[in-house]
Structure 1
Amino acid sequence: MKSRIASRPSTGFWIILVLSVILAGALSLLAGPMENPPEWVIMRLRLPRFVLALLTGSALSISGCILQSILRNDLATPYTLGISAGAGLVAGSVIVSGLLMPVMGLVAAGTAGALLAVMLVYALAFRSRRGDYGSTLLLAGITMNFVGASILLLFEYFSDASKIMEIVRWMMGDMAVIGWGKPLFLIPPVILGMAVVLTRTGVLNQISQGDDIAHTRGVSVNRERNLLLVSAALLAGSTVGAVGPVGFVGLMVPHIMRRFVGSDYRYLVPASALGGMLLVILADSLSRVVISPAELPIGIVMSLIGGPFFLVLLLRGGR
């Protein structure tokens, strides 16, 4: 992975980024088919949704930073390790089974599936380790994604139409909330994952340069890499469990932020967190107004934005 270490970002950059998030948040509270919404709409619908967007954007972006450093691959995303496949498979199984579970039960099931998928990918990569560890882990994650997607399609084939629609709708991403259940569920894992990563930004800098270099500088590579992988899985897995797969955030935001702050993870991680918040808030606001009074799933919005971005990266050789 090519890196560009830049000088410390200016205070003005951080002020502009924070103000952009605040202004986007104000837009989010106003966006929707209802003009001059009453207080209960703001407090029970739009404000919880805004907080959910903040948590989702920061978690997916930081997870992308971690994986791009550990795998030393600019195209790594939070779903590289089978996170989306694991969450979708477990959540789809719950939907197909017809179990009467509260919303938070489905969220917890999706989170557990995402974390389990990462554990299986790690075990598979460890047992078949050959050559570069990052490449082996990447291939194991791709394999898990294919297997999980195939099993989920099998579930859909033998399900009735109503359950198929539920699964498909969940896989498109869903930011709609009533009350504070989902945001409150996400706060502990996101805060925990972010705390671990922010205390190890120096380690991320060393690991991104290569295992041998990190070893010579006193880094316990295996231990730190495992801890960072768990943190990435916790951040992305809990987010997928709460809102479904929201693609491209963890790919786009770290790339965009590198243009402003370079590849020093001391600055890239917090910048990506703020950039992810901004992107998801704007995408969610757009999803509510583009076909108003109906709502477009945020996964579709992010795919329409992220698809061309990914093609540009490929055409430019991942630079």
Structure 2
Amino acid sequence: MKVLVVEDNKSASMIVCRIITSMGHETVHAESGEEAIKFFTEGRYDLILMDVEMPGMNGFDATRSIRKLSPDVWVPIIFLSANTADTYLTIGIEAGGDDYLSKPVKPAVLKAKIKAMSRIAHVQEQLAESNQNLARVNEELRLLSCMDGLTSVVNRRGFESQFDVEWRRTLREKTPLSVMMIDVDEFKGFNDNYGHLAGDDCLRMVAQALKGQLLRPGDMVARYGGEEFVILLPNTDIEGAINVAKNIQSDLYNANVAYPHSTVSDRVTICMGIYCTNQLDVGFDRSDRSILLARADKALYKAKESGRNQYVVFERECPEKEPNANEIEANGVVVPFK
């Protein structure tokens, strides 16, 4: 136990400190009320022995200041004074004290008080430890509640929570925020042909392919529902989001998960719809973050409608034309790996 002894009389403080240290506790000595407040703000104490009559700030005023400094953490304070009047005891309790010892302090009485206070300190330590454990368990439960049990990526609940955080940040800091809506092509047929266990494996593989291209701590992939995923890319403009989409499709293509029954390709493929806040109109409703998902979803629908296995960037009502040496154009839709 760490005890702050506030006493302007050096002989009296030496006696008190010696008694406390003989019981195996640590002491810190302050010679005034002002010094007691300074020490209290700089360290953690389990008990304060506070002299009442001191030059400058007295013990009652020092106690009032300490209680104001730490209203949520109650450190026991015992007053020491030669004045045994009942009014002194009343003033001390009202100031925030817990007990009162008369000077000269009797060693046996002081030891008994210290022993009682050490029990209280032990109980407080156990309570603090229990509260920390409870907070840790609650945080673990919160994280579990935000995780998708099948794919081990964030679930829709976790996405919505983080989306709100990132939306507020992008409005506040005026940085771009990109969203990608993703769907596994013809997943129902995959389940029908190979069974639900294989379908589960397929979703896990797709989730890891998506996650593998998110290199920054703030980037997020979430399972939005069924075979649909969503990616959140903070501080990422549309060009950056397109690069992520290309890398994802490259990884998925190289994974070569066979799907011979697909009408799209000989392997598992995905389609993606992309939208970014820097494409928003100047007068958009700043409270409506759903516009990002809605427009990314429209782009995803266009990707499905146009043959799947591709990404589409929503730009007004027309997808962006962005050809590449390894891609071909089809009505403005970028179609990789054909």
Highest-scoring label, criterion being FRET efficiency 1/(1 + (r/R0)^6) of positions 60 and 300 (r between Cβ atoms, R0 = 41 Å, to 0.05), among 1, 2: 1
Given a value of -15500 for helix-only ellipticity at 222 nm (-39500 (n - 2.57) for each DSSP H run of 4 or more, over all residues; to 500), point me to the structure among 1, 2 it was derived from. 2
Which of 1, 2 yields 0.85 for FRET efficiency 1/(1 + (r/R0)^6) of positions 84 and 180 (r between Cβ atoms, R0 = 35 Å, to 0.05), as computed? 1
Computing relative contact order in percent (Cα under 8 Å, 6 or more apart) for each of 1, 2, the value 11 comes from structure 2
The value 2.0 for distance in nm of label points 7 Å out along Cα→Cβ at positions 164 and 228 was derived from one model only; which of 1, 2 is it? 2
Output 0.00 (FRET efficiency 1/(1 + (r/R0)^6) of positions 12 and 308 (r between Cβ atoms, R0 = 25 Å, to 0.05), calculated) maps, among 1, 2, to structure 2
Assuming 0.97 is Rg/Rh (Cα atoms, Kirkwood Rh) as calculated from a single structure, say which of 1, 2 it is. 1
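Any read-out appearing in this document is the output of simple, stated calculations on the displayed coordinates, not a laboratory observation. These numbers come from a predicted model, not from an experiment. Cβ atoms are built from the backbone, for glycine too; each structure is taken alone.
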